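Some structures to go through are shown next.
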Structure P
Amino acid sequence: MAEIGGTMLSQLEEKPVLLLDGGMGRELHFRGVEVPETIWSAASLLSAPEVVQQIHQDFIEAGADIITTNTYGVIASDLTRVGLGKRFKELNELACTLAAHAIKSTGKKVAIAGSLPPLRGSYRPDLVGPLDEIEVLYDEQAAILTPHVDLLICETMSSGREALAAARAACKTGKPVWIAWALSEDRPATLRSGETIEDAIQLVADLPVSGYLGGCSAPESITSLIPRLASTGKRWFGGYANTFTSIPKDWELNGNKESDGLLRYRDDLTPLQYGRHAADWLEKGATVVGGCCGTRPAHIAEIRRLIDASGLTGYLNP
């Protein structure tokens with residue numbers, strides 16, 4: 001059974017493919033948990049911790065090898081704006097505790113990934129800010145998460161600079177580090193910043209990053225990325241898509257534009273349809289697959305079925 005801060009990832013590395021969980025934020029919404037969008041992770045930890053834990057458990061039961069801490073929206077500056085700044089450390093640790101309790105409840109062998117999110121808005125490379133300035137902020141969150149997780153994942157990184165800052169901080173901890181870049185919807189193998197994936201990888205080439213992924217992007221964008229990631233020679237590479245129709249370049253959570261607020265879902269990404277994209281990633285050699293915003297336990301269960309049917313069965317969770 002996984003322990004907080006244990007070495008479960010090293011045991012899971014015996015598997016040819018690792019399955020991530022699905023999206024937490026939209027799953028909370030599906031289950032009737034209403035929280036402010038900007039601090040949704042923190043708010044759900046305070047108002048519905050039992051639902052957060054149950055979602056983790058449901059993803060584990062669906063077959064996930066790795067669950068991700070509910071820290072994507074636990075951001076110090078956002079918490080300060082609503083009077084919760086002093087609870088930053090407490091909320092990060094609570095997210096880790098709920099993940100660990102979910103694993104204990106299922107009795108499965110599952111790793112915990114600590115989520116390091118964009119600090120000044122998702123999908124917005126124009127808002128990232130100076131590298132040294134945000135690296136200090138990532139240092140703080142990575143240090144809090146490290147004792148409680150098996151790896152750190154720098155999620156939805158929309159620019160090379162954002163990924164570099166997060167990865168630098170994560171690598172200082174000594175934990176395994178993965179980077180998941182957010183991809184352009186109209187240019188293959190390109191970040192939302194316009195940088196090519198090759199340029200983004202070059203920026204972090206000197207860091208001991210062990211996994212490269214496409215994350216919270218359209219499934220088609222991840223499909224075009226997989227061969228580029230395969231060519232890096234990394235043991236762990238792949239992706240996990242969202243189910244959004246589109247993400248405007250100037251999207252905001254709480255602005256005044258028509259494009260702001262909750263993003264709409266595609267109607268062609270049922271678990272079976274999403275699974276066909278995942279099957280394509282696996283066929284192209286991906287060793288890490290999963291889901292992001294809008295993917296539910298049923299999506300993860302379908303990918304688990306595909307992995308097992310392909311002969312890439314797990315050794316720890318039969």
Structure Q
Amino acid sequence: MERLEQLARKLSGELPGLELREEEPMRNHTTFRIGGPARLMALPRNGKEAAAAVRLAAAEGVAPFFLGNGSNLLVADGGFDGFILKTTGLDQTREVNRRLRAECGIPLARLAMAALGRGLTGLEFAHGIPGTLGGAVMMNAGAYGGEMVQVLTSVTYLDEAGTRHTLPAGACGLSYRHSLFCGHPEWLILEAEMALPQGEGEQIRGRMEELARKRREKQPLEWPSAGSTFKRPEGHFAAALIEACGLKGVGIGGAQVSEKHAGFVINRGDATADDVRRLMALVQETVLRETGVALEPEVRLLGF
């Protein structure tokens with residue numbers, strides 16, 4: 001029996017409460033609203049269920065792809081012939097020894113509101129980032145001068161065999177849009193702990209509202225996208241380079257370089273993954289030819 005079929009049978013038999021989906025359209029699981037079907041998807045409700053699913057997959061020789069909110073992901077039109085473990089059911093927070101702990105699947109907006117509810121400051125920058133905590137840790141997500149590295153104290157993860165480990169933040173290799181976990185896609189970030197100082201509630205809320213206003217004014221939030229398409233090149237800003245090359249508003253099929261913010265490639269409603277990928281390549285080739293700067297994608301590709 002084929003490995004994914006065998007894995008599906010094992011998951012159903014040994015984890016009867018685990019939600020499984022086959023041939024699941026990935027356009028329903030990415031902020032781009034693009035992507036063909038995933039062969040097999042599991043949606044665990046807690047860390048124990050996730051760990052058991054990881055161990056069963058390892059026993060079958062299947063490497064899961066771990067998915068949060070899909071806010072930094074482009075899935076191929078043909079889909080993904082593999083196993084996806086979606087973590088958004090792991091979304092609990094708690095406060096321990098004056099530190100905030102949260103599971104990987106909690107949206108950053110909810111995490112920032114949980115901090116606000118406890119009078120804790122330091123996560124205001126994260127309130128408008130559309131991803132989950134797990135992805136934010138992996139990519140050291142940041143905005144408006146804030147980054148996860150500034151607040152993280154430790155990260156708990158499962159290795160490829162389903163064994164649980166905890167690392168102090170200093171051992172996680174956090175740098176600009178990078179961490180140790182980028183080199184280990186077989187590890188599942190389960191939980192993170194953050195040290196957040198006490199703050200004044202109205203000031204925290206005011207800062208969140210200020211940043212939300214800036215995002216609405218400057219970013220094309222009215223269109224599906226994966227946020228910033230390219231990483232910031234050293235000494236430059238990707239959006240400024242793209243605009244200087246006359247690419248603002250340029251499109252291929254249903255994909256377009258946003259007219260509002262050139263750092264965003266948007267889905268105008270009917271874009272395919274191929275449209276987006278070809279437009280990204282055009283931007284990279286043009287910017288490299290005209291400026292000598294190589295743009296590195298911030299968006300992850302799956303199924304290509």
Exercise for review: Name the one structure among P, Q that FRET efficiency 1/(1 + (r/R0)^6) of positions 42 and 98 (r between Cβ atoms, R0 = 35 Å, to 0.05) of 0.50 was derived from.
Suggested key: Q
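Of the structures labelled P, Q, which one yields 1.4 when distance in nm of label points 7 Å out along Cα→Cβ at positions 90 and 106 is computed from its coordinates?
Q
One of P, Q was used to compute Kirkwood radius over Cα pairs in Å, for residues 154-217 alone, and the answer was 14.4. Which one was it?
Attributed to the structure labelled Q.
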Study note, to complete from the structure: Comparing relative contact order in percent (Cα under 8 Å, 6 or more apart) across structures P, Q, the largest value goes to P
Review point. Which of the displayed structures (P, Q) returns the greatest value of Cα Rg over 2.2 N^0.38 Å on calculation?
Key: Q
Study note, to complete from the structure: When distance in nm of label points 7 Å out along Cα→Cβ at positions 130 and 210 is calculated for structures P, Q, the one with the largest value is P
Practice item. Looking at FRET efficiency 1/(1 + (r/R0)^6) of positions 10 and 82 (r between Cβ atoms, R0 = 25 Å, to 0.05), point out which structure of P, Q has the largest value. Key: Q
Exercise for review: Out of P, Q, choose the structure whose coordinates give helix-only ellipticity at 222 nm (-39500 (n - 2.57) for each DSSP H run of 4 or more, over all residues; to 500) equal to -12500 when calculated.
Suggested key: P
Study note, to complete from the structure: Value 1.01, calculated as Rg/Rh (Cα atoms, Kirkwood Rh), for residues 114-289 alone from one of P, Q, is from structure Q
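Every read-out reported here was derived from the displayed coordinates using simple, explicitly stated rules and does not represent laboratory data. This one's a predicted model, so the numbers in the text were calculated from it and none came from an experiment. Cβ atoms are built from the backbone, for glycine too; each structure is taken alone.
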